[in-house]
1. For structures 1, 2, calculate mean count of other Cβ atoms within 10 Å over residues 42-49 and state which one comes out highest.
2. Between 1, 2, which one scores greatest on mean count of other Cβ atoms within 10 Å over residues 66-73?
3. Quick check on the output: 1.00 is FRET efficiency 1/(1 + (r/R0)^6) of positions 2 and 34 (r between Cβ atoms, R0 = 30 Å, to 0.05), derived from one of 1, 2. Which one produced it?
4. Taking FRET efficiency 1/(1 + (r/R0)^6) of positions 18 and 122 (r between Cβ atoms, R0 = 25 Å, to 0.05) for each of 1, 2, which is largest?
5. Please compute mean count of other Cβ atoms within 10 Å over residues 50-57 for structures 1, 2 and give me the label with the greatest value.
6. Of the structures labelled 1, 2, which one yields 0 when helix-only ellipticity at 222 nm (-39500 (n - 2.57) for each DSSP H run of 4 or more, over all residues; to 500) is computed from its coordinates?
Structure 1
Amino acid sequence: MILTDTSFIIDVMKGNHEALVKLNEMRKTGATAMVSTVTLYELYVGVSRVRRPLEEKEKILKATSRMSTIGFDEKSAREAGRVQGDLKARGEMIDIPDILIAGIARACGFSVLTRNKAHFNKVIGLSVDTY
């Protein structure tokens, strides 16, 4: 299972060639792509900041329509807490939404697909893929 990061969904929405190639590759191989409620939150924050919010919502729906959604549950919260504690102790903090996404991925044993490899590579025990 692959948990898609917000950067990947945004790149798909923008028609980024590398992201679209990766998406098609995943579909051809039957890889299961997931989107988290944290990523959906980040995307919908963006909707409120654009001139054409309805068009932006449509882009989000189109980009995520074939993905299952996974929520931030208690197990994910515990794991995200461990991730943040470790990062803070090492002086390598990353953005809170990325910590929450990493927590979901580690709790579920998923890899994270992201353009933002620099952040996610700081999380010990997390499998990170890019495009």
Structure 2
Amino acid sequence: MGAVKIDYDKVEWKPFLTPPGRGGGGTINSGLRYKPVKVGELGFSKFAWTAGGTEDWHSHDVEPQIVMCLSGKIEFGVKDGDVPRKEMLLPGDVLAIPPGVPHMATAIEDTILVVMWAPMRRFSADAIIV
């Protein structure tokens, strides 16, 4: 298959299910929706957070993650070793999270993020697969 153009604005927002093993695993996170796309091992998604929406502490064993804030304001917690710190993302800010680094997030305002992973091991059931 060659290159594929996706009319992303017409892609339906999916409810975000908290992954098994996290608090509330397998339940819908009402403060978070997403639209994942996957090409080979590369994954991309736009995430829409409502103000107050949160994602509990977690890490990804093999997936580095790059997060870019498009709009709004969101606070990430990251743990470098045992030391937690906070990173506030505003539009245009990017946070790079290596594999195995615990992190969490809380939307201070309604927020839109773009997130990329490689390899993307999650979300395949909901993703547009190219």
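Each value in this text was obtained by applying a stated rule to the coordinates, not by laboratory testing. These numbers were taken from a predicted model, which means no experiment stands behind them. Cβ atoms are built from the backbone, for glycine too; each structure is taken alone.
1. Numbers: 1: 13.8; 2: 20.5.
Ranking 1, 2 on mean count of other Cβ atoms within 10 Å over residues 42-49, first place is 2.
2. Details: 1: 14.2; 2: 16.9.
The maximum falls on structure 2.
3. Values: 1: 1.00; 2: 0.70.
Computed on structure 1.
4. Details: 1: 0.65; 2: 1.00.
Going through 1, 2 one by one, FRET efficiency 1/(1 + (r/R0)^6) of positions 18 and 122 (r between Cβ atoms, R0 = 25 Å, to 0.05) is largest in 2.
5. Details: 1: 11.6; 2: 15.9.
Evaluating mean count of other Cβ atoms within 10 Å over residues 50-57 on every structure, the highest lands on 2.
6. Values: 1: -18500; 2: 0.
Label of the originating structure: 2.
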